[in-house]
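**Student:** Below, each structure is written out as C-alpha cells.
Read the figures in this text as sums done on the coordinates, not as results from a lab. Here the structure is a predicted model, which means the values were calculated and not measured. Cβ atoms are built from the backbone, for glycine too; each structure is taken alone.
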Structure 1
C-alpha cells in the first residue's frame with residue numbers, strides 16, 4: 001500500500017498529474033477451507049479506504065481532495081466460490097502415524113494437473129463427500145492425486161467419513177478462480193471438462209480433453 005501511494009505521489013511530483021484513482025489490484029479473500037472467514041466487503045472497503053487516506057495525508061499537506069478513489073479487482077471473490085472440483089476416489093489406504101494416531105489417504109482421479117496451487121505454494125482446501133450421506137465416524141484424511149509426486153496433494157488434512165471408499169465422489173470447493181487457468185496436461189493427463197449447473201440443469205461449457213488433443217501437436221512425418 002505504501003509503495004502504491006508513493007508511486008502516485010511520484011507521478012504527481014514529476015508530471016504534475018494527480019491520478020484520480022488508485023487500483024489496489026486483486027487479492028480479496030475467499031473461504032478456501034471451512035476455517036476461513038473472509039472479511040465482509042464493506043468492512044474491507046472501509047479499512048482500505050482509511051489506510052489510503054492516511055498514507056496520502058502522511059506524504060501531502062492533509063488535503064482530502066488529493067486522496068484518490070480506491071478500486072479493487074474482485075475477480076477471485078466472484079469466480080472462486082462459484083465452482084468446485086469433483087473427484088472420484090480410486091484408492092483408500094490407512095497409514096499408522098505412531099502414538100496411536102493414523103491418517104487415511106484418499107487417492108483421486110485428478111491432482112496437481114488440475115490444481116497446482118497446493119504444490120506451488122501450499123494452498124489449503126477443504127473437501128466433502130459429495131455422492132451420499134454417511135453416519136460413519138470421521139477420520140483424518142489426506143486427499144492425494146494420481147501423479148506419483150510427493151507434492152501431489154489436493155487436500156492436506158480433512159475429516160472425511162470413515163467409510164469413504166473407491167467410487168465415492170469428493171468435492172473440493174473454492175476452485176473457480178485459479179484451478180482451470182493454472183491446469184496442465186502433467187504426465188500427459190487430459191484436463192477434465194467444465195460443467196455449468198443452473199436450476200437443476202447441467203451443460204458442458206468446456207469439453208473434456210481427449211487423447212487426440214494430447215497428440216494434436218505431433219508431426220506425423222517427423
Structure 2
C-alpha cells in the first residue's frame with residue numbers, strides 16, 4: 001500500500017544566503033528536503049552543486065533532483081556529498097535499457113533511485129523501469145523555476161502510475177500549495193514537494209503545519 005503523504009520542502013525557494021537557517025527552522029516538522037540541481041543546459045537556470053548538499057548540516061533525508069544533462073556521470077559526486085535519494089530525468093535517456101541501467105547504478109551507490117518525467121512526457125516512457133525505481137517524480141510544472149502554477153492535467157499521470165504500483169513512492173513537484181495539495185494526494189501522490197508555498201511565506205513553519213492538516 002502507498003505510504004502516508006508527507007511534505008518535502010524544496011530549498012530552491014529559500015533565501016540562498018540563509019539555507020542552513022531555514023533547514024534548521026523546518027527540521028522538527030518534516031522528514032526530508034528537496035534539493036534541485038540545475039546545470040543551465042537541461043533547464044535554463046543554473047543552481048546548487050555537490051558542495052551545497054555536503055555543507056547542509058541536517059538529520060533530514062536529502063533528496064537530490066538532478067536536472068542536468070549528464071546525471072549518470074555526476075550521480076556518484078552527489079552520493080559522496082550525502083544525497084540519500086537521487087532523482088534523474090527520463091527525458092535524457094533514449095531507451096528503457098539505458099534508463100534502467102542508470103537507476104541500477106544509483107542504487108549501487110547506496111542511495112534511493114528516483115525517475116522524473118516532465119509535463120509533456122507520457123507514463124509509457126517510464127513504465128518499463130518502474131521496478132528499478134524507488135520513487136517516481138511527476139513534474140506538475142515545467143522544471144527550472146519556482147513559483148509556477150500547477151498544471152492540473154499532470155495529476156492524471158499520478159493516477160496512471162498508482163495503478164501500475166500500489167507501493168511505489170509517487171512525488172509531485174510544482175505549484176503545490178494549500179489550494180492544490182489535496183488534489184495531488186487524491187490522485188495518489190504520497191510525497192508533496194513544496195517550495196514557495198513554504199519559503200515565500202511570512203512563517204514557513206506555520207505554512208508546513210497548515211498544509212499538513214489538509215492532508216491528514
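**Student:** Work out which structure the value 1.9 belongs to, where distance in nm of label points 7 Å out along Cα→Cβ at positions 67 and 99 was derived from one of 1, 2. Please report the intermediate quantities before stating the final value.
**Tutor:** Working: 1: 5.0; 2: 1.9.
The correct label is 2.
**Student:** Going by percent of Cα pairs over 28 Å apart, which of structures 1, 2 comes out largest?
**Tutor:** When percent of Cα pairs over 28 Å apart is calculated for 1, 2, structure 1 comes out on top.
**Student:** Here helix-only ellipticity at 222 nm (-39500 (n - 2.57) for each DSSP H run of 4 or more, over all residues; to 500) has been calculated and equals -9000, so which of 1, 2 was it run on?
**Tutor:** Considering all the candidates, the number was obtained from 2.
**Student:** Still on this structure: Which structure, out of 1, 2, was distance in nm of label points 7 Å out along Cα→Cβ at positions 3 and 195 calculated from, if the result is 2.3?
**Tutor:** Source structure: 2.
**Student:** Among the shown structures 1, 2, from which was the value 19 of relative contact order in percent (Cα under 8 Å, 6 or more apart) calculated?
**Tutor:** 1
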